[in-house]
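Bear in mind these aren't lab numbers, they're just calculated from the coordinates by the rules spelled out. Everything numeric here is computed off the predicted structure, so don't read it as measured data. Cβ atoms are built from the backbone, for glycine too; each structure is taken alone.
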Structure I
């Protein structure tokens with residue numbers, strides 16, 4: 001008597017692995033496909049199959065190795081086999097059905113293929129062909145396919161422990177990029193980078209103390225504007241946006257006051273690409289017993305930073321620049337000792353109160369207010385990707401793109417604002433050639449898949465090119481080719 005052999009499958013996307021398994025099963029008897037019902041797939045996987053049960057059944061019945069197709073649940077047991085008079089269940093080596101061993105025949109899965117792989121490869125091909133844009137603006141940056149797709153997850157209440165565990169993972173891993181977990185921690189906020197700059201400035205400076213802010217670009221100026229909005233007692237130290245800080249002059253300014261408690265500045269001034277020297281500034285802050293506040297929006301996760309060595313008390317960054325996640329999460333990496341001292345400072349605001357956000361997360365692993373859920377899933381994926389690449393390797397990749405850019409600019413006779421020896425190699429502010437309208441140039445390049453950004457230095461007519469995100473020197477070379485074509489045709 002011919003045996004009845006069952007293969008159970010969803011067959012949402014049929015591939016050669018399925019066919020090989022059917023062929024092998026047919027050597028043992030009549031092949032009966034136990035086809036998973038639509039509602040069972042939805043219950044287990046959270047999505048409706050590409051083809052309904054009836055259409056999947058019709059496809060399978062047309063395959064020469066298949067004798068019959070029956071409806072089955074996601075998991076099979078002995079009762080299902082008894083219902084359809086099955087002698088053996090043939091399955092790949094990922095079997096999770098609960099049946100008697102004598103009724104089970106296991107074959108190795110076909111390596112390198114699965115319906116999940118096909119589905120993801122299809123999405124990836126569509127994303128790369130239709131959606132990949134080369135963002136040469138200083139953030140948000142071009143993201144990987146993995147980061148994009150990581151946001152497609154089951155809906156979840158962010159107050160569930162599972163999501164709290166995700167945020168704890170994110171907080172710890174962000175800390176480890178610049179500091180040790182024993183002495184430092186990361187506080188997460190929903191918002192842009194400016195949100196956490198405001199959170200720190202408004203939360204950490206006592207009302208009877210002054211903050212000295214170095215203004216050498218648009219983002220140093222923004223710090224001054226935030227301090228003014230809170231009527232904080234600030235000292236604005238103006239410095240060149242294209243040349244290093246005059247440390248002697250800075251020290252003289254510090255000596256003129258006895259009540260300065262904090263020194264704040266931007267590490268990589270996103271206005272021009274000027275890189276401020278944290279080693280020198282950390283030493284000065286330590287010498288005069290100042291707490292150092294660093295806006296590291298466009299340096300964190302690329303240019304190596306050591307908070308302890310460089311005497312940094314508070315460092316602010318966001319999810320959408322060098323970390324290569326999506327916009328919507330900003331964070332503060334801070335020394336725990338300094339955070340604990342904030343409990344004696346009366347809050348200047350509510351939502352952005354740093355101490356309250358810190359203590360709430362420490363106690364519950366939750367933000368005080370609703371977090372951007374999908375953005376945090378994307379950030380987790382981005383963290384895993386930078387762990388694989390490494391911060392130093394990422395900066396090498398960025399630097400190679402910058403070198404390709406600046407080498408060609410020099411050949412073209414185009415100048416940029418910051419001298420190479422003071423440059424971050426992250427963002428470059430380039431003089432717009434005579435006769436070129438920025439908006440026209442932007443629109444031309446945008447249509448070709450490249451996004452550029454206007455300059456922010458009032459006294460210079462510039463535009464900016466950033467070389468961060470999921471791009472490399474080949475993308476930069478492609479941009480330069482289109483850029484030269486534009487200049488040739490105007």
Structure II
């Protein structure tokens with residue numbers, strides 16, 4: 001059977017079934033038919049033993065969520081860490097945070113594939129409306145702040161090419177509208193994946209910046225102690241680095257995207273490949289941003305706020321040359337654009353799941369008004385705020401990640417509870433080792449977020 005000829009129930013067929021004493025089945029919706037065609041291709045690839053084609057069909061959510069989190073604020077945060085402190089502490093620290101991200105996102109993928117429901121919907125069903133709405137409100141608040149930072153990153157990247165914010169902000173919104181116009185999750189996913197490939201520009205910028213690779217290798221294996229300097233700035237960069245790799249929107253997005261893609265328990269192995277591949281790529285490209293930024297170490301790089309405006313690309317042009325600066329600027333544009341698309345989608349998923357409205361990229365805009373409206377509306381609000389004169393660009397970018405770090409533990413606790421729920425997950429429940437690692441990750445993130453918040457408060461009231 002051709003994948004385009006998925007059988008759909010009709011009134012005549014249903015009437016015939018009833019007259020024959022067959023229980024009446026509801027007709028397939030266009031969303032069901034679209035997902036069925038995708039699953040038919042997966043079934044054929046698995047039956048025919050076409051392993052690479054099967055992998056191509058099933059990858060997507062894991063790579064997208066990881067490269068989507070290699071967003072503008074994250075890359076600016078990595079570059080700021082390198083410019084301020086060099087490679088010693090933060091290079092291995094970034095690798096550790098991506099290991100944490102893979103552990104968390106594997107749980108998201110597994111819960112979505114087993115239950116076929118998004119994170120917001122499950123929290124609402126399992127823990128009640130209060131916690132469901134709290135989780136969604138937490139996400140929407142974080143997403144709006146993060147989306148503002150994404151438009152800031154696009155603005156910083158384009159400003160290097162002398163393109164103003166009045167062009168940058170509308171372009172981001174138009175990109176959201178364009179990618180949503182396909183009416184299929186598959187099309188949306190492939191378009192965004194094609195854009196996410198250019199996150200590799202940061203790694204290319206790092207290579208062309210001419211680092212001492214012996215020093216880079218030593219930094220990875222030695223894990224230098226905390227660098228000196230302002231303790232509050234160090235805590236800010238640590239919290240920002242954590243928020244650059246694990247955030248609430250990633251949990252909502254990957255679980256909902258896995259369900260929207262139609263993943264099932266038989267796809268878990270490929271879902272893990274997808275998530276690990278995304279983590280490895282994102283770690284390489286994130287380290288690229290850090291290495292490129294480290295070229296500014298010893299050239300006034302510690303003055304983070306002085307890198308606003310054209311920002312890091314302009315500073316890199318003086319130290320590493322125009323080619324590196326151009327690659328870094330283009331990378332910021334790509335990072336911000338991909339994140340705008342994935343974060344807007346996670347907002348739509350969360351709102352639709354909590355209200356109980358249709359929430360799928362396999363649905364049309366006419367049948368899922370709230371889902372598509374939340375997608376575009378979140379981007380519109382963020383773009384409008386970025387156009388306000390005097391917006392502190394780099395401060396927003398760094399603190400967006402800090403906010404994600406502070407709010408993340410609550411989302412992770414619910415995720416762990418869902419993944420270890422045997423009634424919900426059956427044989428695919430968390431193992432004891434996964435539980436211990438996940439709980440340790442929550443404790444570590446909570447400690448880092450609390451340390452920065454307490455130190456900032458004590459400094460504000462002049463107790464330290």
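For mean count of other Cβ atoms within 10 Å over residues 154-161, the calculated result is 10.8, so let me know which of I, II that is. The read-out comes from structure I. Comparing relative contact order in percent (Cα under 8 Å, 6 or more apart) across structures I, II, the highest figure comes from II.
Given a computed value of 179 for volume of the Cα convex hull per residue in Å³, which structure among I, II does it belong to? Of the options listed, only I reproduces it.
Have a look at I, II and say which one yields 1.00 for FRET efficiency 1/(1 + (r/R0)^6) of positions 50 and 186 (r between Cβ atoms, R0 = 41 Å, to 0.05), as calculated. Of the structures listed, the value fits II. When FRET efficiency 1/(1 + (r/R0)^6) of positions 74 and 362 (r between Cβ atoms, R0 = 30 Å, to 0.05) is computed for each of I, II, which one produces 0.15? This value belongs to structure I. The value -12000 for helix-only ellipticity at 222 nm (-39500 (n - 2.57) for each DSSP H run of 4 or more, over all residues; to 500) was derived from one model only; which of I, II is it? Among I, II, the structure yielding -12000 for helix-only ellipticity at 222 nm (-39500 (n - 2.57) for each DSSP H run of 4 or more, over all residues; to 500) is I.
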